[in-house]
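Take a look at the structures below.
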Structure 1
Amino acid sequence: MSLDIITHKGRRCVAVPIEEYERLNGQGPPFPPVDANGTSNAIDFARAAIARRLIADRRSAGLSQQQLGKLAGVRQETISRIESGKQTATVRVIDKLDKAIRRAAAQTKKRKAG
C-alpha cells in the first residue's frame with residue numbers, strides 16, 4: 001500500500017485508500033467490487049451491509065461485542081465474524097441482536113431522561 005503525506009489546512013496528513021481508511025476506522029468490511037454491468041456479488045454485499053449496520057447500531061447503543069453477546073444470547077465470536085463479514089448471519093441471530101440493541105438503546109434513553 002502506498003501512502004502520501006499531504007498538507008491540508010496547515011496540517012500534515014497521510015492519505016490512504018478509502019478501503020484502508022474504512023478498515024482502520026472500524027466501519028466494517030468493504031463492499032464487493034462492481035463489475036462492468038454495475039452488479040456485485042449479492043451475498044458479499046449483504047454480509048458487508050449487515051456488518052456495517054450492526055457495528056453502527058451496536059456502537060450507537062454504547063455496547064461492546066461482549067456486552068451485546070451477553071444481552072442477545074449470542075457468542076461474542078459470532079458477532080465478531082458477522083461484523084468482519086466472514087459469516088452470514090441467520091435471521092434468528094439478526095433478530096436476537098436487533099432486539100438486544102433496541103433494549104439497550106431504550107435503557108440508555110431512560111437513564112439520560114431520568
Structure 2
Amino acid sequence: MNKKTEALMKTLTTEEVAVIHSVFEDKPRTVAFIAMDKSLSVKEKLEKAYMLTNSINDAWYTSDKVNYIGPEKSCRSTSVGDFVLVGRDKYECKSSGWSKVVSLKSSHEWSKV
C-alpha cells in the first residue's frame with residue numbers, strides 16, 4: 001500500500017478521542033489524543049483512553065499509543081472528574097464508570113438555538 005492509501009484507510013478506520021484533565025487543574029486542558037478503532041463501542045473507547053492515560057509500569061505520556069500534548073514534561077494519570085471527548089460527546093470519569101455530560105453541536109446547529 002502506498003502512503004496515500006494508508007492515510008485514507010487510517011482515516012476511514014480510526015477515530016481520535018481527546019483526554020481532558022480538569023479535576024486538579026485551574027481550568028480544563030486537553031492532555032492527549034488517542035487514535036481508536038472506529039469499530040469499538042463508546043464504552044470500550046472510554047475505558048481504553050482511561051487505561052492508556054494511567055501510569056502503571058511506565059509513564060503513560062511516553063507511550064507511542066498516545067499523542068501527549070500537555071504543557072509539562074510529565075503528566076498525572078487520568079482520574080475521577082476528568083473527561084474524554086468521543087466525537088461530539090463529552091464523558092466524565094466517575095468512581096464507577098462514565099457519565100455523558102454534553103453533546104457538542106456543530107456551528108450550524110448553534111444558530112438554531
*asked:* With helix-only ellipticity at 222 nm (-39500 (n - 2.57) for each DSSP H run of 4 or more, over all residues; to 500) coming out at -6500, pick the structure among 1, 2 it was computed from.
replied: 2
_If relative contact order in percent (Cα under 8 Å, 6 or more apart) computes to 20, which of 1, 2 did it come from?_
1
_Matching task: 11.1 is the computed value of mean count of other Cβ atoms within 10 Å over residues 12-19. Pick the structure from 1, 2._
1
_Starting from the value 15.0: which structure in 1, 2 was mean count of other Cβ atoms within 10 Å over residues 28-35 calculated from?_
1
*For the read-out mean projected area of the Cα convex hull in nm², a value of 9.4 was computed from one structure; give its label from 1, 2.*
2
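Each reported figure results from applying straightforward, stated rules to the coordinates on display, with no laboratory input. These numbers were taken from a predicted model, which means no experiment stands behind them. Cβ atoms are built from the backbone, for glycine too; each structure is taken alone.
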